[in-house]
1. For mean count of other Cβ atoms within 10 Å over residues 60-67, the calculated result is 12.0, so let me know which of 1, 2, 3 that is.
2. Tell me which of 1, 2, 3 gives 4, 15, 25, 30, 19, 7, 1 when you compute P(r) over Cα pairs in 5 Å bins from 0, in percent, for residues 180-235 alone.
3. When relative contact order in percent (Cα under 8 Å, 6 or more apart) is calculated for each of the structures 1, 2, 3, which structure yields the highest value?
Structure 1
Amino acid sequence: MKVLHGKSFKGLTTFKIGGVIENLYYPTTTEEVATLLCSDNTFHIIGAGSKILASEGSFENVLCTRLLNKTHFEGTQLRVEAGAYAPSVSVECMKRGLSGVEFLIDIPATIGGAVIMNAGFMGHEMSGVCASVEYVTLEGEIKETTDIQWSRRWCSLQGAGVVTAVTLNLTKKDSAKIKKQMKEYHKIRVSRQPQNVASAGGIFINHAVLPWVLEEVPYLRCGDAEIVEGCPNFIVNHDRATFEEVMHLINLIEEHAQGIGISMKLEVKIIEEKRSEV
């Protein structure tokens, strides 16, 4: 197991915001994850860091799954560890003529994170290809389950522990056709979402209501944090945005939404505590 000290969330998240991590653990096996969760320590869990907004405070223990990244193909089924990078998995499946995860091509998540958030694009979600999930409970017990409930950007394993591996059911298809579909998805995403900026992707699950909410919001920028005009579910960090600046914009949206009878549902995970909790 790899352990680093004094690393920052700025270098581990796509938002490029956050404080120092005293102990950053990179387990390489499911058993090492179980050992960590059996200890007296508590942890924040991260993968690719694309859905995390961390405060500038100090964090004691963080567990990162990125070194759990092995894959095993058997026919049209893929067993993939949770830390594998979702776009890379999508490309590898394309090369093998396996269809089902084309929509992951531009989602900057690990496979484990994609499952936990039921990541999706253009009507396709992880729920449609996920056959089973291996995870470690908060008590350190290793389990495998097929009994998973799903909804938009949610699955029933949230809060249950740490996902360590996933089995995906795919279908055979011509690689050229898969590649063409991936290019089309990429073109759509580029046309709709800001590119080459620091952000956590979509902030809210129920973002369709944001055009009405933002009619009530007096401004779209706080320091170096800005709500993207034309793509209001994105808040970007222009360079030196702080946790407080982003939270101010999130709170502003939530308050004005409540004022017109709408309850916003956060998609991004907010981490504030010094002593980590799973």
Structure 2
Amino acid sequence: MGRVAKQLPEQGVIEAARDHLKQEGWAIVPNVLSESEASHVLKRLWAAKEASAARGESTHLPHLDPNDSNVRVFYLLELDEIFQELIVHPSAISLVQDVLGPQFLISNFTANIARPGSKSMALHSDQSIVVPPPWHESWALNVIWCLSDVHKDNGATLFIPGSNQYKTQADVPSNAPDLLVPFEAKAGSIILMDGRVWHTSGSNITDSEERALLFGYYTKGFLRQQINWTARLSEEIKEGLSEELKEWLGLGVAANTGRAGDIVYNYLEKQYPKKELVAAL
């Protein structure tokens, strides 16, 4: 298999996920990829990690992770076409548009592989990093691809239930570490997480399991992206992208211009016919 499937899970599963995401700030959709597809993508991810390291890109960031048992792979879209397919997968895009509307941008796409011995990072919400409080609505959404079975012991992402309702950092309780629970899912699932949900990576306390996740980070179209794709992607890669993906990456001269509202210019004479305009003077 060279490419990932494009079929959607059963409509009832998507609808249930949509409702849960809206109410709770997260949802899990199983079987978006088959077991063999998830395994195939995982092999491609390890190849991408090697390619990234060969180019001198760091796969360990000390300011994020306590040790190098956490492997991070950045700029996935330029490393393998299979990641270009996943970031626009219909299951993901359908739910992204439910939360963010049609005018969204792909802000980032990265991988985090937790090997045995990896430790937890700092507690945070992704939206709090890019948007000042108060956080009254969702302006960001993570789509997390599970390439392996994910559970608490092998480093599942930990989150605070109900934290999508926090409006400021002062709302985060002093006993936040005691409130964390894991996102647990089978390989091939996607986890949807509202940008306001407070979370952290879990510690991998197993002897031999590796937990591999991909993080597709989408935002409202008026927010500055974490990655400047115009600067990062080569001309060869950009030329090979679909027009749809180019639009969602904010490529081109206009970038994200006009994404905050109505992009149709209603000139004065169209808004106010001549007789109405004269009467108003």
Structure 3
Amino acid sequence: MDNKNSILLVDPEFDLNTAADCDLLLKITPDSFSYAIIDKGRRQLKAVYDEQECNDVPAMLAIKLKNDVYLTLAFKEIKAAVYTENSINVPNELFDPQQLNQYAKFFTETQSNNLYTRPFKTFGFTSIFTLQQFTEETLTTSLSNCKLYAQNAPVLTLAAQSDKTILLLDFTASSFNALYSTGEKLIFQNYYQTDNAEEFNYYLLLIVSQLNINTANTEVQLSGIIHSGDDYYQCIAKYFNNISFNCPPVKELDHKILDDMPAHYYSSLLALDLCE
């Protein structure tokens, strides 16, 4: 443990000299930062770091990338899902890669001028986004050949694993991502900050009401910082009967280092491994 809000789990047999055979996954939200190291050849999870309730994520990220011995290694591939307020999803039939600057007109926040695109074939659209300039410069300077994704990429990947009608909720200690889909059709996705279960209950009811969700026929899939029986879980259980926890979606991955932790804590982080 680095402090009361962070945890580092490392395989005691992890040889730093094998980093060239490993992938690094990073998940950056407005209030948290986490990363995972996966040995792709051995299909083993070698390290997981998670820090919650961060007051200044960009500053903390810059410090971690400079001082964390694991983040200074030379990895095979690096993927980072980064929170941004400038993100839109364009249906593939309307997406024109030659007109990217036209989509930037819909962005409301002043950020980097670099536009990024990531396709999501399952849902039939392409995500277009920009990043906060300091965060972008920090990542691109410290991590060579880092593939950047918007923060919702992991939850979209988790949702793509199911052909049911689902409400997917992915939590940090003080926020959550909500996604509602019916089979291969994405209906809704949004990010919320919450201070307590009462506020979460308000947002949950708002989502159910506005989307006219049939709670009897919808499976709720949970990941991140939530536990069976806690206040947030009890809010969900008031309206939904079918509730499950999303285990890490990466098949045939040895994640013994998570044996003493709720596996669903890191499902969205590890889902980055499946992002194209």
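1. Details: 1: 20.9; 2: 12.0; 3: 15.8.
That value comes from structure 2.
2. Numbers: 1: 4, 17, 25, 23, 17, 8, 4, 2, 0; 2: 4, 11, 18, 21, 16, 14, 10, 6, 1; 3: 4, 15, 25, 30, 19, 7, 1.
Derived from 3, not from the others.
3. Numbers: 1: 21; 2: 24; 3: 18.
With respect to relative contact order in percent (Cα under 8 Å, 6 or more apart), the highest-scoring structure among 1, 2, 3 is 2.
Any read-out appearing in this document is the output of simple, stated calculations on the displayed coordinates, not a laboratory observation. Predicted, not measured: the structure shown is a model, and the values here were computed from it. Cβ atoms are built from the backbone, for glycine too; each structure is taken alone.
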